[in-house]
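See the structures that follow.
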Structure P
Amino acid sequence: MKRFKNNLDEMQEEKLLKIEHFGMWLAFWGLVAAAFLQVIGGADLKQLAGEGIILMILCIYLLTACLKNGIWDRHLKPNLKTNLLVSLLAAVAVAAITVIKPLQEGITLAYLPITASFSAVFTFLLCFGALQLAVLVYRKRRTKLESCEEDDNEPHEN
């Protein structure tokens with residue numbers, strides 16, 4: 001397959017990468033916000049399918065590409081504290097949706113706090129487990145990449 005000629009100099013290439021980076025994260029968080037607002041608005045799964053599919057494809061691509069290249073995050077560290085905080089944030093968001101949606105529909109359920117608590121705890125555990133697994137894979141991959149770099153830096157005997 002023939003590749004297109006790159007007409008950009010290094011400065012333009014760097015600027016374009018920053019623009020694409022910002023655009024990708026804008027799209028990612030835009031999809032998250034759209035899905036959140038649709039759920040709060042009472043949308044059913046058919047209405048959420050488009051955003052959900054695109055969001056999951058984007059999430060899976062980012063996760064696999066970053067882990068393959070031994071990259072975690074520019075700002076967050078791959079540690080227990082970060083994973084606990086991110087999981088807690090996800091749990092709070094799910095609990096809020098679990099409480100807000102029935103209340104908007106005028107439904108007052110006696111077991112709503114129990115449902116919200118169960119949803120939050122389940123989300124926390126699922127998110128925390130997935131993040132811990134990702135950290136394990138990241139550290140293993142990072143170690144492998146670093147050992148390959150060390151092997152490449154050693155002089156070879158002829």
Structure Q
Amino acid sequence: MPRVVTFHYTLRDPSGRVIDSSAGGEPVVYLEGGGQIIEGLDEQLRSAVSGEKKRVEVPAAKAYGERDPAQVQRVKRALLPVEGELQVGDQFQTDTDRSAPIVTVAAIEGDEVLLDANHSLAGVDLTFEVEIVAARPATVEELAHGHAHGPGGCGPA
């Protein structure tokens with residue numbers, strides 16, 4: 001039976017640099033198998049219990065995937081939906097549709113821009129230091145909705 005798991009985390013890259021952390025903020029609450037966290041972390045937290053602290057290694061393939069060279073494309077600057085000056089490292093959505101890809105400017109060469117649609121953590125093995133705050137069986141309603149519910153029903157957990 002899937003569970004609703006609440007945890008705090010610190011995320012590090014292979015060099016040990018902190019990429020993200022929930023310290024000082026709200027913990028993450030997710031429904032196991034619901035797709036709310038990366039696959040490799042979800043899989044490795046399946047047996048975790050409340051109060052447990054663990055280090056979880058997630059290979060790139062089970063995190064944000066391997067880098068895909070086909071996601072890097074050269075585009076004429078005039079075709080981009082961005083006003084003003086562009087800098088290497090800038091990110092923008094390729095269309096006004098909420099689900100349009102986010103790209104990163106990898107290089108600017110004359111009137112052409114090299115855009116990278118890979119996730120910034122694609123190809124990176126990740127290490128999570130996790131503390132499980134709570135783990136409970138998911139309700140029938142949460143399973144039907146595909147996400148954890150907060151107190152009183154559908155909403156922040």
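Every number here is computed from the coordinates shown, using simple stated rules; none is lab data. All figures in this text were calculated on a predicted structure; none of them were measured in a lab. Cβ atoms are built from the backbone, for glycine too; each structure is taken alone.
At a glance:
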{"quantity": "At a computed -0.49, -0.58 (log10 I(q)/I(0) by the Debye sum over Cα atoms at q = 0.10, 0.11 Å⁻¹), which of P, Q", "calculated": "Q"}
{"quantity": "At a computed 24 (relative contact order in percent (Cα under 8 Å, 6 or more apart)), which of P, Q", "calculated": "P"}
{"quantity": "Comparison of P, Q - label where mean count of other Cβ atoms within 10 Å over residues 112-119 is highest", "calculated": "Q"}
{"quantity": "Which of P, Q leads on FRET efficiency 1/(1 + (r/R0)^6) of positions 48 and 72 (r between Cβ atoms, R0 = 35 Å, to 0.05), largest value", "calculated": "P"}
{"quantity": "Answer label among P, Q for the case where semi-axes √(5λ) of the Cα gyration tensor in Å, for residues 24-95 alone, calculated from the coordinates, equals 37, 16, 11", "calculated": "Q"}
{"quantity": "Test item: mean count of other Cβ atoms within 10 Å over residues 56-63 calculated as 16.2, pick one of P, Q", "calculated": "Q"}
{"quantity": "Which entry (P, Q) yields the derived value -1500 for helix-only ellipticity at 222 nm (-39500 (n - 2.57) for each DSSP H run of 4 or more, over all residues; to 500)", "calculated": "Q"}
